[in-house]
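A.B. asks: Each structure below is given as structure tokens.
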Structure 1
Amino acid sequence: MKSRRTPAAARKPDVFPDGQVLSGCDATHLLSLGRKLEQYRFIGCELSGADLSGVCFEDCLFERCNLASVRLRGAALRNVAFSDCKLLGVAFSECEGLFFSAHFDECQLRYASFVGAQLAGTRFAHCDLTEADFTDADLRKVTFAECELSRAVFHHTRLLGADFTTARGFALDPETNPLKGARFSVAGLRGLLGKYGLVVE
């Protein structure tokens, strides 16, 4: 029986046709563009609380956008990058799982839900993931580069090959989360061994 391979991370979108770089748009404008948006760059858009359910985003980039509490039920994120965006409380777990691929750089992801999400190979860089929920998610070979993970929930989360070497604040139970090949710094051992009452100095 063949083992499942971890998908390679897609290249972040950086090519956008003329007329598909939009600044300061709101949800009404975005939704008027159609239900499939390919190779769009959104800059400084106010989309807080918007219902983007069922919209397919492919090779898109969101920069400095407010997407707090957006609804993404059935939405598709296919190679979508978020840079310096507010994504507080977003339920990525409601997205369509097929071909899900996203990049997160310097984003506010507090209280975000990734329950059951297929995130293998995803990179989070300089993100605030305080109280994010990764229960039952597939995080194989995910990287948390300089991320804050205080009170983030990891339960039955696949963390094989994940990189926590520069992450902060996390607490993981090795008995309920597969961790083979995961990487940690010496400073991060406190978050790995905390349940055993061990003192790491």
Structure 2
Amino acid sequence: MKIARFSTLIFGFLFLLATGCGLTSGTRIPVDKTSSLPGTTVTLRGETLQLSGTPLTIGAPLPATALIDANTMKKTDLAQMKGSVLFLNIVPSLDTKVCDAQTHYLGEAGAKLGKGIVRITISRDTPFAQKRFAQEAKLTDITYLSDYRDGSFGRATGLLQADSMLLARGVILVDKAGIVRYIQVVPELTHLPDMEAAFAKAEELL
């Protein structure tokens, strides 16, 4: 029993390190103002990680991908969600501190955004884990979409970590016509994106 418990603790610790989200409680999380390019590299505590897939570019249409809505369990294609500004909050895993903080920022500070802006969190967590997070965090006014099946969203945007197969951390804004207008891929996975800059750009797109 002791060995099994110890193994579980070690696995959990390694998972937090792999996602780039494990921080000591009370630690102030840095905010990155710069961006890596999709399909290039990010770092995890200084270690370089490759991003795989087709690099997303500003001015191009958002590619069609099948994501699963955590609330309805139905397939959702973001490329078909035209008529609203899409604020895509992208995280490696909602079960970790930085990803939790990033999504809370979107849900709480992001509540000030105009009604024409749809706030969406995307991760490779299962839809069940996303729904549980939303309920426990009381952030049910955000749409949660899961890329758990085959990482198609990550591959179509150049945001899939090649080794861990988790998504990189970032924000993508898509205008009402379905065109990508803003991308920030956080260069260091343990840091937060510049959410306030993204909020301001989202308002401009209205």
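A.B. asks: Computing distance in nm of label points 7 Å out along Cα→Cβ at positions 28 and 84 for each of 1, 2, which one ends up highest? All intermediate terms of the calculation are to be shown ahead of the outcome.
C.D. replies: Values: 1: 2.8; 2: 3.5.
The structure with the largest value is 2.
A.B. asks: Here volume of the Cα convex hull per residue in Å³, for residues 68-131 alone was calculated and came to 70; which of the structures 1, 2 was it taken from? Before the final figure, lay out each step's value.
C.D. replies: Numbers: 1: 70; 2: 86.
Of the options listed, only 1 reproduces it.
A.B. asks: Another one. One of 1, 2 was used to calculate helix-only ellipticity at 222 nm (-39500 (n - 2.57) for each DSSP H run of 4 or more, over all residues; to 500), giving -8500; which?
C.D. replies: Working: 1: -1000; 2: -8500.
Label of the source structure: 2.
A.B. asks: Name the one structure among 1, 2 that distance in nm of label points 7 Å out along Cα→Cβ at positions 36 and 172 of 3.8 was derived from. It would help to have the intermediate numbers written out before the result.
C.D. replies: Details: 1: 3.8; 2: 1.6.
Source structure for this number: 1.
A.B. asks: Ok, one more. State the single structure among 1, 2 that was used to calculate mean count of other Cβ atoms within 10 Å over residues 76-83, giving 21.4.
C.D. replies: 1
A.B. asks: 1, 2: which one has Cα extents along the principal axes in Å, as calculated, at 56, 39, 26? Intermediate results must be reported in sequence, preceding the final value.
C.D. replies: Working: 1: 56, 39, 26; 2: 56, 34, 33.
The correct label is 1.
A.B. asks: For relative contact order in percent (Cα under 8 Å, 6 or more apart), the calculated result is 32, so let me know which of 1, 2 that is. List each step's numbers first, then the result.
C.D. replies: Values: 1: 11; 2: 32.
The read-out was computed on structure 2.
No lab work stands behind these numbers, since they all come straight from the coordinates. Just so we're clear, the structure is a prediction, and the values are computed from it rather than from any experiment. Cβ atoms are built from the backbone, for glycine too; each structure is taken alone.
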